[in-house]
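Read-outs: derived from the displayed coordinates by stated rules, not from any lab. As the structure is a computational prediction, the values presented were derived from the model and not from experiment. Cβ atoms are built from the backbone, for glycine too; each structure is taken alone.
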Structure 1
Amino acid sequence: MRTISQTAIALALIAGFTTATAHAQNSDFITAQATVLTPLAVVGDADLDFGNVFPGVPATVAVGDPTAGHFTVTGADNAGVDITFALPTDLVFLANLLPIASWTGVHNTTNAAAGGTAFTPSAAIEVSRLSTGATPGELYVFVGATVSPAATQPAGVYTAPVTMTVVYNGT
């Protein structure tokens, strides 16, 4: 009998502590959230156009020239991006090659090369912000280069793609 009483007392004490512990607990919550940014859009607005060039005479198009290559980037306002280029080393006509090199670039949050930030297109660049205050954010990129035709360069229209890739960098 005494064993039953001790067991009953022990169970009552355990039940009492369990209830007290349950009443002392509390909870709250937080919200998990993520903001998905506007997808980036890249548009090649103007080709890099050297016009007519002469055999044996190098020709350069500067980033501020009207025939410079031009891209427009739109995306989330005030977002940082990384820019990389796939640049040709030659323009091609049939089996003929025309060397292209000495790439130059400028990026700007206004649609003008003047007042922009110079960069070297052959190296990856980080742009800290697309334009601030615009919706969507905008960035304008201008590229120039030099072609060097040989003295015996065959006549023809030489071309090659210039590809610019832009990704958000999380800043």
Structure 2
Amino acid sequence: VLDGAYFTLLEQRMPELLRRDREAMTAAIVGSCALKAAVVAADEREAGRRALLNYGHTFGHALEAVTRFTRYTHGEAVALGMEMAARLAVQLGMLSAADAERQRALLQAAGLPVRLRGAAGFGTSELLAAMTHDKKVARGQVRFVLPRCLGSGEVVEDVPMSLVAAVCEAFLTED
């Protein structure tokens, strides 16, 4: 949600990254660090753009909580959260289905999950309840970092929880 060119770099170099090619790894790490450093320097108190670094974390932290931090690593939970956030953004008309698919393909190419492993073991109500306890809740509203395109996102607070519930339900019940 920060830089479309960086996303494309990851897409193009994923095979090399998976082989741990030194040049590709250096390019990816330097690019990631530069993006994060620029955002943090411009917003030290997380009052604006820095919140975009939490992409995938609202759903991801909820997944970690309902699975008691035992089923997924933090990175896997955030990847699942990114998938859910992209689906929500598509439903809100913020993100194209094609961009959501590109993100899904990149996560899969990196070996990250985009679907739950096995039966959920929890329901939509538990997932929604966990979201309300997240540190990113502001004024009683769950805050989501949602993509507008690959390289642009925003923090959205006024998402109808009925739509969030529908996205969660579809995610939890798909084969």
Structure 3
Amino acid sequence: MRALVICDDVYHPASLTRGGLTGLGDCGYEFDWQTDPAEWSAAEMSSYPLIIFSKANNRTSSDKTPWANAEIAAAFVNYVQQGGSILFLHSGTAGYTTTPALEQLMGGAFVHHPPQCPVTVEPLAGHPLTTGSAAFTGKDEHYHMEMNDPNVEFFLHTTSEHGTQPGGWTRSEGQGRV
């Protein structure tokens, strides 16, 4: 499956996302990479069955200017309502308070994180996305999330000395999935 990856922000350069997704190539995924918001278009986005959104709301790793606006948010909402799928990954949930439609589409948004620490990722038993998965611990930013959709379906939790947080969820929007 070909997916569009939207990535590269001030705190998470594109190289981090590329490295993190490398192993999925063995599972049949092929990626097109978009790191410059000037290259983004709703028309191009609609040609992909999956978008991996791993970009905080700033233009690039060297430009903190926000890139998302109401028009861009509406295009992402429309994409999902028409049957597309988006995976909002890590920093892709951060900094979108000025685009409430995009935050609502996510189902939850980044609030803050403490300094990097051991974080345990815990798959929730019985969810089809976690079949065959086991808990693991690594050093990371433990994202604290504010959920805005009571109908999300959780499949991961994350736990650290700072508490337990939602780590992964799905939701429907029109004919598509987040």
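The value 1.9 for distance in nm of label points 7 Å out along Cα→Cβ at positions 44 and 156 was derived from one model only; which of 1, 2, 3 is it?
Numbers: 1: 1.9; 2: 3.3; 3: 2.7.
Answer for the origin of the read-out: 1.
Identify the structure, out of 1, 2, 3, from whose coordinates Cα extents along the principal axes in Å was calculated to give 41, 35, 34. Intermediate results must be reported in sequence, preceding the final value.
Working: 1: 118, 38, 20; 2: 45, 37, 30; 3: 41, 35, 34.
The read-out comes from structure 3.
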